[in-house]
Each structure stands twice: as structure tokens, then as C-alpha cells.
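Values in this text are rule-based calculations from the coordinates and carry no lab data. Predicted model, so just to flag it, every value in this text is computed and none were measured. Cβ atoms are built from the backbone, for glycine too; each structure is taken alone.
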Structure 1
Amino acid sequence: MSPTWRVKNDWVKENRFLTQSPARAPLPQWETFRASLPRPFWEGHDDAIACYWKVWELAHKNLKPATAENNFLANYIDTAFNNHTFLWDSVFMLSFGRYGSRAFDFQRTLDNFYRNQEGDGFIGREYHNDTGQSRWQSFDPNATGPNLFAWSEWENWLHTGDRERLEKVFPVLMAYHEWTRLFRTWQDGTYWNCGFGAGMDNQPRIERQDLRKHHHGFMSWVDATLQALLSADLLVKMGNELGRPADVKGLELERKALLQLVNEKMWNPKTQFYHDLARDGKFVPVKTIGAYWALLAQAVPQSRLKPFLAHLENKKEFNRPHRCPSLSADHPEYNYNGGGGYWCGAVWPNTNYMLLRGLTDCGEDRLAHEIAMNHLENITEVFRQTGTVFENYDPEAPRAGKPAKSDFVGWGGIGPVAVLFEYALGLRADVPHQTLLWDVRLTEAHGVENYPFGKEGLLQLSCQKRGSSQDEPGVTLSSNIPVKIIVCWDGKRKSYQVDSTGCVLLPSAEKKTPNSRKKL
């Protein structure tokens, strides 16, 4: 816990993870684990399906136990990077892990971070798997970040409808957000981080190379500020959902202030892009993929959305043979030494997923599908050549990045699982509203058996082969629980009420897509 001289955070008093008894359960055997997973099929794409199963095989190997020595609360999925578990990686691993929730409770990986919350609200970004010790002291610039816990828990809420967990994590997330606001902001309210804390180690956002990983550069960091905006927005939603609106009024004010700051100070009208701000208030001349947190944070006004997205279509910037590089291709340090240069242009499964989810939230489904299919095709081709998945990928050809760890599950599982389900197959769940959106864009026969929906639901979904994308999909739907399934194609939609007794066509009245948030 924190030394007595530190700031005390009243929210920490509600952190039940601090006093919870650890779960000492055996890890699941592979045969049992595999049998509980959803089973996708996609005609003519056997390699993509084989890659899907390879990811789960690697994920199972990387399940680790909570022990008396590390004092973790729950068994968890390891980052697969070194013998540490990372905040940044864990959040993104759960984006595909939730599809394996029947086999293993992946979301509880975050319980081990919440268990280590200190009295002022601080949670570290990296803990040793054997000892449970934080690698960094809290006021080290490398110590924590990015601020993505609220995003992960809100996504879990949408996929599971687990209100009990939402109630349990809410105070922990409020305390952590308050810590970041107290200790990671400048006088104007913008946020800072460093290369390690931001997760994008070597991007050329700070001119001096020796400072890029470990120093804030006295800059306002665009990704850190947008992540704080996203966190504030989602905590307000959680507070309202849980009947605690008074607790989040301060965050409503911060959200409005950050929205104004981002659009008045960080938007460069010449480049039509969001940038870091240097100490003198000038734009840092780097177009980083981190700026696209603006989409998930709902920070982009409608008048700026088209030019901001145009960078994703520009072949001289983010529209490379493998979309989308972590650094715009028109930067002098793009792809240095080839292979993407790590965060100087490599394609990373986690930031690509962030981008896709942001595009979905602002209604850009066509562009999201194009980028997702390009990403999935490149990953699958690399799998076809190597038999595995990687930490990052070369933006210029279908091959692994350089450097890049292999067998990386890790967030290497995002593309073959989450992108496959959500963008190739087009399935997006909104369990609190008992709704599944099926955005049918494939023309090949496809679907999934035992698709997990909430705590109890298992859906069987099948779509017949079509002659063209304009043809109405022929779907077969069944479920063991009541669920509304909205089937979309070519600008049209049909809604079905499905349960174990059958499938009933509903009148098409609603126009809003589940999970979408109001655009500015």
C-alpha cells in the first residue's frame, strides 16, 4: 500500500479486490478448453480458420496461475513478452479473450492489477509474474498507462451484461482515473506520458532519441489526453448505469474541458490531424496511430471527420500494403531499417483493433471492413508461411515485423479471433439490450457455432453463400436464450426474435446500430 505521506483516495476504500481471497484453481486442460470455444466456419478460408485455432492453442499455453508468491487474485493470461504481466497488453488480450469466456475467465486477468491498487489510486503497468512486484515506482514516468481499464470493463459489460462486475470495478476505475488526473496532467488539463507508458516505445515524438522511451518531453500527449477523455466518458456511463450519477458529475466537467482542449489546441488545421503539443505550444510534426483514439473518445466533430479519415485512405500515409502502420509513411523515420521499425511504422494488432472499433463507433462501417479484411488477409498469409502469429507486422509486405516476437498470444490473438468475429463475420454483441448485430458483407458461406452471448447464451449462426453482396442473406439462427438479431446487408436490415423455440421476423423499426454512441 501507499506510504502515509501520499494523497489518500476515498474511492480506494470501496476496492473489494484488496481484501478478496485469492482463487487457487487449476488451469483448464487443453481438450476441455478447446471444447468450450466458439467454432467459426468460412467457406474457402481454411487458413484463416486454422490460424484461429492456432491462436487459442497458444493462448492456452500462456495461461498462468495465481500463486501465494505473486499474491494475484486469479489465474490469468500472460502477456507472452517476458516474465511480467502488462496493463497495455492485458487490456487488448481481453478483446479476443472474451470470446473464450466459457473456457476461461480471461477478464479476471485485470483483477490482479486491481489487487495492487495503492492508497492514492495508483495501479502499475507492469507486475512480475513470480513475485507480483511492480517494476516501477508510482511517480516514475514509466510507471503506468495507458488509461484503458474503463474501456476494457465497458466492453466486457457489453459482451456479458455482468452488472455485478461493473459495480465491483467502478470504484477502482474512479480511483485510478483520479490518480492520473492528479499526477499526469499539465496546468491546462492535458495529459502526458512517455514512450513506455504510452506503449509505443520508440516513436519519434520526442526529437532526442535517448529520451523517447522514458521521458515525457514536456509535451501534451495526444493519445494520453484522448484516453483520459474516453475514460471519463465511459465512467460517466457506468455511473449512470449503476445509479450513481452524482459521483461522476466532476468527470462530466472534465470530459467537456478535454473535448474543448483537444479540438482547440491539438487539431492542426493545416495537416487536418490531431498532434502532440510541444512545450512551446507548437504541433509535434508526427502523425501517430495514437491520434485515432479520437474516434473511440468521440472527440471528432462531424466537420472534421472526413479529412481526418482521409489519412487512412492515403497511400502516402496510412494506406500501406498492410494497413495501418503505427506511424504515417510520410515521416522521415518511417520503417527505418525495414520491417516497420517497431513503432516507427509496424502494423500492430492492438492499435489496428482500436482503430477499427473507433470507425465502428462513428458509423464508418465500410472503411472498417476494408481495413479489417486487409489486416486479416496479411496476418493469414504470414500464418500460411510460418504457421504462427506475431507481435507486429511489416507494413510493406505480408511478413512479420522486425523486430517482432513469434507465437505472440499476447495481442497477436486479436486479428484471428476478434477481427474475424467482429469484422469478417460482422458480429457485434450488445448483451445489456439482448441484441446482436450481424453485419453481413461476405458472400461466401460463413457463421459460427456456440457463439457466446452473455453468461448463459449460446448462439448458432449460419449464412448461405450469395451471388453478390446485394443479395439478401439466407440465414439460419438459433439460441438457447431470447435474443434479438439484426441482420444488415447493403444498406438494408431485418430483425429477428430468436430463442430455443424458433426464429420470428420482427417489424423493421429501429435504425440505430447497437454499441454506437452519439456522434458530435
Structure 2
Amino acid sequence: MYRLVSIIIAIAIGISLSAQKRMRLGVEAMQGEQFAAAIEYFDAQIKRTPKKKHIVAKAAFSAGYCCKKLSLPARASEYFKKAILNNYENPIVYLYYGEALQMLQKYDTALIYYEKFKMLDPKHKLANKGIESIKYTFEMLNDPTRYEVKIIGILNSGEYDYCPFFEARNNKKIYFTSTRFAPTHISISPESGDFCSNLFFSEKDKEGRWSDPVIVPGLVNTNDEEGAACLNHKSSNLYFTRCKYDKNKDRGCRIYVAKRVGSYWGQIREVDIPGIPDDISIGHPAISDDELSLYFVADSLLGGLGGKDIYKVTRLKKNLPFGPPQNLGDKVNTEADEVHPYIRSNGNLYFSSDGHPGMGGFDVFRAKHIEGANYKIQNLGSPINSSHDDFGIAFMGMKEEGFLTSRRIGGMGKTDLYHFILPEINFKVSGTVWNKYTNESVSNVDIQVMNDEFILMDSQTTDEFGRYEIDLKPENNYIIYYKTSGYKVEKTSVETKNMTDSKHFIRDVFLQK
């Protein structure tokens, strides 16, 4: 919001009285994050005063910014191009234009505008972000990770389907948010112009097929907008975002919690987080397993770094209120937007950002907490991330499997749910131990498998025919020792580090006396 306010101030300066009304209405809509409505006002202004370059530049930039927030890179790029052609004076337009082009996979042209932005504003905190993003994108396209990602048709609609999560003890039941038509809750979002979102769920049968999604029963869904959500570890408390659009109250979005009552969700109450101004929206909750830490997204809170930031509140006991918000700091948060936190049982935090270098739009990142406000940040790479928005990841427990949200090319709707999995790599070593001089097999040979740090990883003895077979783990270099009475010790080696395909190693050994 700090960045949005700065942009609004810049737009407001220099607008003539004749254009003030349309621009004012557009700015007011943009300030209220009603981006679809704002674009209409700015479009009207461009058509009304096509020869007034400074007004067209400001209106085009404003419309482009709204398209950027709605993740419409094709439209955004056209508006930003128009703003540049009409001499829009803020260098940030080159960064935004480059971002839109990168999402459209026009990498070489995007790099030109990223370099232009850095030249014009070299001290900006995002000056190097675009250039680093293009470099990272080519690295990932040439060397993607081993994750496999595919769309799950039955879970998706032609609308926005996003932010999946599982019941902690039941990976066969998935919840998510959707703007698909819900006959019992029909209302239109002034922010996007689509149906207001609701929470849905689907269950997997014994054959592994997901059921048609149905709306979550109970009192969670209303004619307001119910957004990103999560469950506690016992699946007894549902934390969710609710946005109320009331022109008489600038309260926006808040986090609520519902309790499971049989198969329904009820006893709705707002989660009390101290220090949140009435005019600041918060949402995207992520609760820790012990329910003592709650992560969420907000903008314009004290200590914010720009755009949307991720915050954390804690408490000593589950029946006590949360303390004041703590910004996660500049290792996680940037001048741009960080959204959709997700906390795993091992304490690793996952989130999406368009401020860290990435492949385009929002990318999914992992933040491993070190100490204090220090985190080790890692982009999850391709194919988890694409040139378009990727966010709202959720894992099946500690498996390297789950679902994420993406706007990537080839989807069914405006955003879709994708299944991802990291296939297991299987390594094994086997062979026969022989007497070098008689060519007879040697039974009961003691075999010890050590890694390159000389830690014993496994041990075995050969069978009556001198044979052995041992499973190995990835990302290790092994030394294998063969010992038996009356023979010299022999050794072989096996390397699995940096291997991306399963392999069966054969190591026959010939012992000498």
C-alpha cells in the first residue's frame, strides 16, 4: 500500500481540471483495490484526451498497474508501452513493462527494459531484480528440477481456483478457494468483477479419483468474499480470510476462525490481532502445528517494506490472544509483494513473491529460518514455477507431493490447481564376492557401506553363493568395504551425488589371501 500511495500521488500531480473527475474516480477505485473498475475509468480518460500526452501517460500507467495487480500481462504490457511512448516520467514504468514482457516469455525484450530501469534508477532496491530474473529463468529452463507438475481437471473450473490445503491426517481430502458459480452465495467482487470467492472441498476415492468439488458446509461461506484459508493440525479449526465490501466502512479483509461442529463449520469469530488499523486489510492465514504462531499478509503496517508483506503473531497458549504483529524482515519481504504463506511441520515457510528474482510474475519460495529475522531463501525453480503467477502451495504432510496454484499457459481457468510430486530416485548396488585365485564365490563376507564422511550407512553379509544387494540413498558418495577371515580387505566406490535418474550399480569383488 505504501508503494500504491506513492504511485497515486504521482498520478494525481499535473492532471488538468477537465480530467480530474475520471482520474479521481479511477484513483479512488485503485486505492480501494477495485482494479477492474479503475481500468474502465482510466480507459475512458485515454479515449477522452488522446492528444494530451501527459494525461494519457498517467492514465495508461495507472491502467497498466491495475492490470499488473490483476495479473493480466498482455493488457498490462500494452498500457505500459503506451505510457512510455507518451513520456511517462517515473522510471518504474520500465521495470513494470519488463515484468509484463517476461510473463509473456519475451525474455530478450524484457531484459532491455530491465537494463533501462537500472540505468535510470540504479539505487532502487529492485534495480537488479529484473536482470537477475532473466538470468535465473534461462538457468531453470536449461536445468529444471525433477518435480513433475500436472493439472487435475476435475478440481478446476473456468474461474479462479486457488490456495489448496489438506486435512493434516487425511491427504485424501482437499480444500481450496474458488470464484466458480455457487447458487447459494451469489455476489460480484468489485475488485475483480468476478463472482465473490467461496471455500470448496473434494475427496479422493479408493481408486484415487477426486470427487466433484462441493461448497464447504456450515457458516463459513457468505455473500462476502471468503479467500485463502488453512486448517490447524487437528483439523478442528479453520482459519480463513473474509473480505467485506461496504462503502460506508473501509475495513476490508480480516482473518476469521471457524470450529468444526460434526460435519459443519460454525462458531465463526474474528481472530483478534492487536495493532491492525481499521483501514488495513489482512489475510492469507497460515497456522503452525501447535497453533501458537499465525502468519498472514498485510500492507501498510508499521515497519512494512513496501507492497504486501508477510507478518507473524505468536501466543504462549492456544487459549490466549495473539501478540502484536512482527514483520518477517527484509530476507523474506521486499519492495514488491509477498503473499500466501504456508508453514510446514518442519518449520519451513513457503510463500510467493514478485520481488525476489524469479521466472515471472509470482514465484514460490522456501524460507528456512536460521535465527531472528534471518532466513535462507530458495526459489523452487521450474517446473514448480513458470513465467506466470505460481502461488498457494500445500504439501501432503512431509511428502514431496502436494498441490499449488498457477496461471501458467495451458490451464483450464483464470488460475488452476496443479498436482506436483518429486519422483523417488532408487539406487542399489549388488554383486558377487569371489576368491580371486579359485573363482569360487565367498559366503559370509562382512560388507560395510560408508559415506564420504566415513559414517556407516549400511552393513550386510554375502549369502551362501557370495551374493549381496544393498539399497543406497541419493546425494552420497560411498566407499564399500569387504572383510572376511583369511582374506585382505577390499573396497569399491559408488557415487550417487548429482544423479537425477535411478540406477543399479554392479560391483563384483575378487578377494586375495
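Quick check: 14 is what I get for relative contact order in percent (Cα under 8 Å, 6 or more apart), calculated from one of 1, 2. Which structure matches? So the calculation was done on 1. Here helix-only ellipticity at 222 nm (-39500 (n - 2.57) for each DSSP H run of 4 or more, over all residues; to 500) was derived from just one of the structures 1, 2, and that gives -7000; the source is 2.
Structures 1, 2 were shown, and log10 I(q)/I(0) by the Debye sum over Cα atoms at q = 0.08, 0.12 Å⁻¹, for residues 259-450 alone at -0.39, -0.69 was computed from 2.
Using mean count of other Cβ atoms within 10 Å over residues 395-402 as the calculated read-out, with 14.9 as its value, let me know the right label among 1, 2. The read-out was computed on structure 2. Once distance in nm of label points 7 Å out along Cα→Cβ at positions 75 and 139 is evaluated on every structure in 1, 2, the highest one turns out to be 1.
Computing distance in nm of label points 7 Å out along Cα→Cβ at positions 403 and 435 across structures 1, 2 gives 4.7 for structure 1. Taking distance in nm of label points 7 Å out along Cα→Cβ at positions 123 and 491 as the criterion, the top structure among 1, 2 is 2, with the largest value.
For structures 1, 2, which has the highest computed value of Cα Rg over 2.2 N^0.38 Å? Greatest value across 1, 2: structure 2.
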